[in-house]
Structure P
Amino acid sequence: MSKKKILVTGGAGFVGSHLCERLASNENNEVYSLDNYFTGSEANHVNNVQYVKGDTKDISKLITFVPDIVYHLGEYSRVEQSFDDIEKVWEFNKDGTFAVLEFVREIGCKILYAGSSTKFGDEGENANASPYAWSKSSNTQLVKNYGVWYGIDYVITYFYNVYGPREIQTGKYATLIALFKEKMKNNEILTVVSPGTQKRNFTHIDDTVDALMLIGEKGQGDEYGIGNPQGYTIKEVAEMYGGKIEMLPERKGNRLIASVVSDKTRALGWEPKRNLADYIEQLKRSDWK
């Protein structure tokens, strides 16, 4: 039996590396990663994956085989920073995704597009609140249009504040749960952007990958949310860590709440099994390692 060829864009990133690892654990899969290492890292490389370095906008030149499915995770993925990085947002999320869609259309394979739950923020008013949010929400429409215009086989997923091992812990692109962990490890104050009542549905990486595997196999022509229904405010999360808290001024593009739309994912048989409070308690017991 011939192996199933699978391409993961952003395969050296946080979510992508976990997805690659799970896919590669099946000996019937031949797994490839395409990543430009903007936020990805060679430290995230896993066994039995072939790594290609380059931009998604050059996918037709870099990928010389025909995959059975493309998991398109390789986009710019920060809200507040996107105001300063708008050129990168355009290059990675508009030029890159257009090239991926053209690649998929020409070879006739399935695509799973990783959208962003920011488009659901504040009852839909957040869809254009930042360069990042706009690029992602408009790309989901473009993917759906390719399904109508060209008949491509697609599914769209929405992530909700994914956390777990391999998150970026320091610097401009650090994610909240890992950043708080690093601050606690270094006895630093936890900074919370006002008003602090912004609510998020933090979803563990293992639950996220469980859903991606299921949707990639069974999903078709629809949108699937991957979110833990248990939400916490940012201030509540900081309080779980138990450190000193300092409130910062409000920032542009910072939504207050986003609806979790995971009914269709649950209908496929998915249920989140991990919760944030338990994860933080484990970090405490391991002394923030």
Structure Q
Amino acid sequence: MSVPIRRGWPTFFGARPADDLEDVRADVAFLGVPFDQATNDRPGARFGPLALREASMRLRSAGDGEGWLDAERGERILRGVSMLDIGDVDIRTVELQESFDRITEAAAFVRSRCRFPVFAGGDHAITFPLVRTFQDRSLTVVQFDAHQDYTDERFGQRFSHDNQMRRVSELPCVKQVIQIGLRGALEHTEPWEAARRDGVDIVTSERIVSEGAERALADVRPSGDTYVTIDIDVLDPAVAAGTGFPEPGGIGYYQLKQALLLVAERTSIIAFDICEMNPTYDSGAVTARIAARLMLDLLGAIIPSRE
């Protein structure tokens, strides 16, 4: 029976929702992490997964498994790749470590049921409980971000969106950390000095803007499996204002896309997250649409189409 009625609710790129978790199987599975309990500035990133779903519906595929044509690359991406929207982590408590445990448990489930997991936050603190899901792998973590998030302790707190990369670097499975897009005026030098001491590779936004992504990232060579984390504030807030901690300057969409594709060419990416999309400050949902498109761009570079 053909009736002009659209049923259901927004899912990532119109992917099938996981109605029965016992029957979850897909090439790509999306998990929302509606969490912003660890922000020390403007809250609202907990609404990021819903905003990303709604924005991504504009990019829904013409048909199940049809994929998309990247007009600029002249290539069809993600054809024949199955996608599933698992839903959101059930964040039910203000107790930080319990929330982290729930995030890790949900991420582990998604990882066990799909070829490639994608996580949508949420403030950037979620990267720590997500990365620890991959304790059985030897990882490089590539971070796209305006900020280092490498503080050891702030206001007596060792777990927040200001120090998750420090905690990530301490995980036994993480062998290398690469930070791309950093900028800003630092109040304290200890995080920068600690990152240098720990062998963190740093590529600033200014280098990408002045030299171009390919030249600026020429020495970026992740080893082993790679987890990519994207803080949307790596983009210039003139382009993407919908974030909790906008930083003057930054890179544009094309520069970030090229950088992501370069990383995908050079390493085996096993998962990624995108964080700090804050719809409270996103006039016209512009940032959400950019973030959704970047998710497709990166997925298309990681997973080849099937004819």
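Which one of P, Q has distance in nm of label points 7 Å out along Cα→Cβ at positions 120 and 176, as calculated from the coordinates, equal to 1.5? This figure was derived from P. Quick check: 17 is what I get for relative contact order in percent (Cα under 8 Å, 6 or more apart), calculated from one of P, Q. Which structure matches? Clearly, the read-out refers to P.
For distance in nm of label points 7 Å out along Cα→Cβ at positions 40 and 56, which of P, Q scores largest? Please list the in-between numbers first.
Working: P: 1.1; Q: 3.1.
When distance in nm of label points 7 Å out along Cα→Cβ at positions 40 and 56 is computed for each of P, Q, structure Q gives the biggest number.
With respect to distance in nm of label points 7 Å out along Cα→Cβ at positions 48 and 72, the largest value across structures P, Q is given by P. Structures P, Q were shown, and Cα extents along the principal axes in Å, for residues 80-167 alone at 47, 30, 25 was computed from Q.
Bear in mind that the values in this text are calculations on the coordinates, not laboratory data. Note that this is a predicted model, so its numbers are computed, not measured. Cβ atoms are built from the backbone, for glycine too; each structure is taken alone.
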